[in-house]
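The data blocks that follow each hold one structure.
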Structure I
Amino acid sequence: MDKPLQIAIVGFGAAAQAFVPAIQANSSFQLAAVVEPHPEVQKGALHLGVPVFQNLSDLKNVPQLDGVYLATPTPLHAQQSITCFENGWHVLVEKPMACNVSEGIAMVEASRKCNRYLTVGHSHSFDAPIQAMKQIIERGEIGTVTMANNWCFTDWVYRPRRPEELDSKLGGGVLFRQGAHQIDILRALCHSSVKSVKAKIFNTDPKRNTTGAHAIYLDFENGASATAIYNGYGGMSSMDLTQNISEWGYRQTADSRQWYTAHSTPQSAEQELAAKQKRALNAIPSTAHYQPHFGLTVVSGSQGDIRQTPQGLMVCNVSGNTEIHLPTHQSPRDLVLAELEQTWRGKGSHWHSGHWGLENLRICETAIASAASGREVLLST
């Protein structure tokens, strides 16, 4: 039997805290250490029974460390990833993988040079409904894919944020931080390279200076097309389209949602950081009764359609309408770890590789270029 893989977490915000239950429940992994520079945030990791360090370099003191999960601010990803590779550790890095394509290329090259794996996630193509859609498409149950669409409506802009999360030059704003999920999903379902991008992006609140909404059209080499619609200004919720099922698969009626608006944002940077740290304590549940919904995804083919339901998927084709119930015993983080184990042990294919994440990042950058020029932009090959 293989020994558990030793993994350290760097950065202990909401994303990292959501991963802890999945790591603890997975016999193939063992949490070896946590790195978090902020003393107040460190307190949340003290009960885990592992060393809690302040600096990435301290991980050199952890024996037989296999890999690191980087859940740090995006501007730190490139240098921290390269440092990890040079120390012989594999890397799972949060999306967006870097602030720009140049940094992403440096990460991929360092991974290759050091013969270590770079995986980008959590991304929502790991979600069970998206993976099941992909399998249905591969079996030909809706014919040839003609189009895929994802619609997402949230309060992202007004949730508590660190400054770099709102700065597009630092990988911030909804295009890089949320559109990356949409592009990840649409690329997985259309089974082809993106040929061109046409986009409009919106920054409509001068008091919250960030890209808060976008409409992106993707044209694929195989003839399929896709749209990614996102509005993060706290009006309508995607849950109004998904029978009140949230991004993480739990039911939230309109009167039970914690919903942020322009009037919700704390007045000072210190207050906002404190609010963000407090929200991180229970922002992402480890279990849910329904399937995760990153907005609503619908795929159309030459012989039918697939859409998400609270329990799984609805397939509509010549055979009629068939609802497929999917299991809920595995969270999206469990599915990340399943791929990570196979990758780190050299036993399986590496779907969410650095190259995959780099292409998602490249498409985000191309969408910005398209919006700036008002024209469709071809992706360089």
Structure II
Amino acid sequence: MMSYCQSSLLLVIPLYALDLGASPGLTALIFSLRGLGNMVADLPAGYITIRLGPKITMLLGLALMSAAASVGMLINSSLHLGLFSFVAGSAMALWLLARLTLIGDNIPNDHRGKALSSLGGIQRMAGLFGPVSTGFIALAYGFSTVLMVIAIISGCALILLFFTLEKTKPNKQAANANTNNEPSSTDLKKLKLLLLDHQGIFKTAGLAVLLLTVVRSARLLLIPLWGAHIALDPSAIGLVVSFAGLIDTCRFPLAGYLMDRFGRKYAAVPCLLLLSCSLLLMPLSQTALQLSLIAVLAGLGNGLGSGVTMTLGTDLAPPTERAPFLSVWRLLNDTGSFSGPVLIGLITAATTLAGAFVTSALLGLTGLYVMTFLVKETLQRSNES
């Protein structure tokens, strides 16, 4: 249900911005505020997860999303849409960090690839309906109705989670390290130590994941923008995104198999390669069919990387510092989600929309190099543990 909301937001924010009269550059900046909301909330989300446990943190994320979408129904300017984009991003940070911590605490390393790729696949299945329904609802009833649907669905998810998921407890080892109920200078010192202790990981694997996220966020924004550029209506753009999402979804079993059988990089490397190639080709498309075919190539690549960033993060996270490590890991991911659209906005304003595609592809190829030659494999066999 939350995946449906997330996939709907990825389409409704840029199309709503264009409908309000925003330029492609301003649209990209509004879209980037979702990533900024992620970034701002990542570290607090890690702290809240340590103190209150994953379930309560996920409930807070759902409540914030439902409230933001309810208020968002009153949007009548680009400024209001930007504020909504920021708050929605913060809500997603709470939800995603807590969910990832819950999985990392309960799934062993040599089954984590399949588990997290399956989770990614389930997200993609739910996300198939988001773009296409968003396009048709927006065309028939307006964008405020789309936000009403998001508010209702996230509210229902909150109720369902409250009654079905067993109460989760805070990580005792992490929580006992500081018995205060408020962040302190000790917490900041521990965060600095965490960064220093694992700086090699963050400079290599973290950089590769950041660049992968830049490319992924660029794809999510550039497909709707290019669809509007070649005069497709919201329903047609929604169909293109959903069709690509279908191909994306079909790849998650293969992604899990590759990660757990051969290694995490066997999924990450082809993911980066195919995404980068699709971004280079996309400005050549001039019809809905051509755009769909290239979007399918991007979906194929993205699907091969289903769950790879989450798997790498949980592999690398020390068990006693899982939530704070993953909050930094999420911050790196969300820096990519934020900087990708910002970069697109700046390049589009300075050159053309096609220039944004080329730049994003070059960043993806840089990530491909880092992932291939600088990142160590994290898969551990059961007999090696």
Structure III
Amino acid sequence: MDQNRLIYFDYAATTPVRREAAAALLDALAHFGNPSSRYGFGREAARRVKEDRESVANAFGCSPDELFFTSCGTEGDNWAIRRGAELNRRRGKHIVTTAIEHAAVLETCRDLERQGYEVTCLKPGRSGRVTAEQLAAALRPDTALVSMMLVNNETGAVLPVADCVRAVKAFDPAILFHCDAVQGFLKTPEPLARLGADLVAVSGHKIGAPKGVGALYIKKGVRLPPLLTGGGQEEGLRSGTEATAQIAAFAAAVRAVAADETRLERTASIKDYTLSRLKQTLPRLEVVSRGDAPHICAVTLPGYKSEVVVRVLGDRGVCVSSGSACHKGRPSHVFAAMNLPKPWLDGALRLSFSPDSTKEEADVLVSALRDAAGSLFTTLS
């Protein structure tokens, strides 16, 4: 399919690589030295990584020595949860998370359950959120770790992470708090370090960097053991030769996005426009979640099968999803946890936006969805 003709509303799945990131990547590929090498070419590579770390840390609102590069958000989540639980194992083997987390969190917690940990999953309300009061009620003397996302990747709901951190630390400051902020980095107003969490994972490809790079924030004073051992890179905490080109591209994307001071307002505006046009054009359509975050919302066409709608739209060059791209067609555990009626669950679609999404693109989406609904069989007819 001609990518120049794509109407893309799946920015929560991945984003196009920004020009600034691509240029930085190519430049870094030409400077191919190993940052661990002691001669000048290696020292130059190390200097570049240091500067890139400072750029990402600045966007986090943290010190560079609290920021460690990873390969992706999934690695960061695994590192934080597995080693956080290990670090606090003398406290106990109880973990609290939510039923709407990304699979990178839920599957890691399930694996720890098989190793003898007990996991409490907080259920969301119809809004798709959990509350600090729910979390506080779930804490126990043997709670070792709490893991909670900042922005849900399917509904756009923003969870009250800062309030939850305060509740956890009031109960016991020794409990570690991990936040998956993959969908929140540079897409919510406050720097992530201000959440107060001990551990925060992000991914580059959600903000215009190439796939294969992310970061984990480890709050100063948290002695998190490494997940990967070997040559001792990243201050001994994440071994493996630094992916200098991906890191350079990540930092360039961070700088470019952070410099766009109206990005959140523009994204929210096009989302609002799209939802309004959809409701005007498709009376049967229901809004599952408008999304607190500016870039994600969820709708449903009760009686239609979302995976069929996604394929029909895709054939017309319009890209949306039926949930997380990582589900690969499986039913959404997020929408199920919200106790949606089955027709709503079956017809649920996620729409996600960028600051550069346009009204013209939104109009094409609305027309394509109207035509798809008119041509497809509905189980309610």
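Every number in this text was worked out from the coordinates using simple rules, so none of it is lab data. Keep in mind that what you see is a predicted model, and the values were worked out from it rather than measured. Cβ atoms are built from the backbone, for glycine too; each structure is taken alone.
Out of I, II, III, choose the structure whose coordinates give P(r) over Cα pairs in 10 Å bins from 0, in percent, for residues 7-70 alone equal to 18, 36, 34, 9, 2 when calculated. Spell out each step's value before the answer.
Details: I: 22, 61, 16, 0; II: 19, 40, 27, 12, 1; III: 18, 36, 34, 9, 2.
Only one of I, II, III returns 18, 36, 34, 9, 2 for P(r) over Cα pairs in 10 Å bins from 0, in percent, for residues 7-70 alone, namely III.
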Problem set entry | Value -28500, calculated as helix-only ellipticity at 222 nm (-39500 (n - 2.57) for each DSSP H run of 4 or more, over all residues; to 500), assigned to which of I, II, III | II
Problem set entry | Per distance in nm of label points 7 Å out along Cα→Cβ at positions 47 and 303, the highest-valued of structures I, II, III | III
Exercise. Who wins on mean count of other Cβ atoms within 10 Å over residues 159-166 among I, II, III, i.e. which is largest?
Worked result: III
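Any idea which of I, II, III comes out highest on mean count of other Cβ atoms within 10 Å over residues 55-62? The partial results should precede the final answer.
Numbers: I: 14.5; II: 23.1; III: 20.4.
Result for mean count of other Cβ atoms within 10 Å over residues 55-62 over I, II, III: largest is II.
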